[in-house]
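Trainee: Please go over the structures that come below.
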Structure I
Amino acid sequence: DMLVSLQTGRIWWYSDSDGDGVYDERHLYATGLPEVVGLLYDAADGAVWLGGRGQLVRTFDDDQNGVADSYDVRIDGLPWGRHQNNTLVWNPDPDPFTGERGAHWIYFGLGSTEDLDVGGPYNAAILRFPRDGQGQDALEIVSKGNRNPYALVWGAVPVNGETTWQLFASENGPDFNDAPDEVNHIRWHHHYGFPTNFGATFELPADTAPAEIDGWPYSGA
């Protein structure tokens, strides 16, 4: 199955009823929503998580008729402006950063509020939120200095002869100063340069750059 969100506030659910690899059915799962740019299905209980415009919402189809009935707002009021919270992804088990087993975290990015202004304490960052969490206090900061981390993905990467799960995030650079877009290899509690540095070179004077910058882009273009 596939979930698709539209800027009109609708979420469509597509299904391949005959298993031929082509989606042949769709139904309207939810409507009347603000702009949703993050969708995440929970295979454990069938809930659908929505992200966007400073919110994280858990929805559920209580009567199993294909339409969301309950909307549980888990996070509200995150600052957003030019950018907002985007892609939602579950962590692998065990969690690659902390080694926790059986823990269910939603990882997502929250962009800066302006082109060159970070915003609040959770802006321009990669964050994670526990499945059973409630409110901003349950958020944990994974990395900082990420201007507009739009897409996140876990990739299986060979390290020292073993395959490990690594987190990667695309990052949109500002348009006006020819700053590059980036693909960053996200590491625990590292800083990726924004708002003073862009791309793979960190050449600003030490007194203008955050001292904690150490998360170099995995690749940049």
Structure II
Amino acid sequence: MQLVIGFGTGRCGTGSFAALLGGHPGAVGYHEYDVLPWEFDLLKYYSITQRLTKMGFDMVVDAGFYWLNYLERLIEDYPDVKAVCLQKDAGTIVDSYMDRSLGDKGYNFWTKKDSSHWNSNKCFVGSWPQYDLPKREALGQYWKEYTDKAWTLEKTYPDNVLICSTGYVLNMERFQVKMLDFIGIPREEQRLNVGIRSDNKVTKGESHGLEYRGRTGG
């Protein structure tokens, strides 16, 4: 069984990544199978990894922003795991999150509730870091810290972690092939899907049918 992780800040193409990989025969692709806390939670980590690795598929994929702080432990426990980081520029990510969370006074997952910058009546604590900053600036800081750590992980674990530009890997064949090569899918078995767009939650390879319903998009 090949375990594949997709990760990124969110709003970066992880849903499409899960659909692309899950479309391979013998594979199942999840987008945000079960969200992990931002602060490392060993029991939750074990619960999710045990479920993912005992599904009976040839390849199991989970794509979600929350994997960043769990990858080092995941690589230690599963040395053959492949993790692909989808990246977009800061402005695109921040604007997308702002739109998705209804602007400055909508949902705010990134500003500390006790901050002088807090101006929302909706807060979700746990799955994102939080800052003493206004929402847009907090999102920018989140993007920077996330991206910096992703580059460090790729440098430290080059056999396990690959960073890809979302625009290239989802829209250009040669970059999609390179990513699938990294994951270990033989060329003759690769199912390219250039231009794929998906907000789905679960995708299964054609030999298993297809079932999917979106949650947060990617």
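Nothing in this text is a laboratory measurement; each read-out follows from the coordinates by a stated rule. These numbers were taken from a predicted model, which means no experiment stands behind them. Cβ atoms are built from the backbone, for glycine too; each structure is taken alone.
Trainee: If mean count of other Cβ atoms within 10 Å over residues 33-40 is computed to be 18.2, which of I, II is the source?
Mentor: Comparing all candidates, it corresponds to I.
Trainee: For mean count of other Cβ atoms within 10 Å over residues 9-16, which of the structures I, II scores highest?
Mentor: When mean count of other Cβ atoms within 10 Å over residues 9-16 is calculated for I, II, structure II comes out on top.
Trainee: From which structure (I, II) was helix-only ellipticity at 222 nm (-39500 (n - 2.57) for each DSSP H run of 4 or more, over all residues; to 500) calculated, if the value obtained is 0?
Mentor: Attributed to the structure labelled I.
Trainee: Between I, II, which one scores greatest on relative contact order in percent (Cα under 8 Å, 6 or more apart)?
Mentor: Sorting by relative contact order in percent (Cα under 8 Å, 6 or more apart) in descending order puts II first.
Trainee: Out of I, II, which structure matches 13.1 when Kirkwood radius over Cα pairs in Å, for residues 17-80 alone is calculated?
Mentor: Only one of I, II returns 13.1 for Kirkwood radius over Cα pairs in Å, for residues 17-80 alone, namely I.
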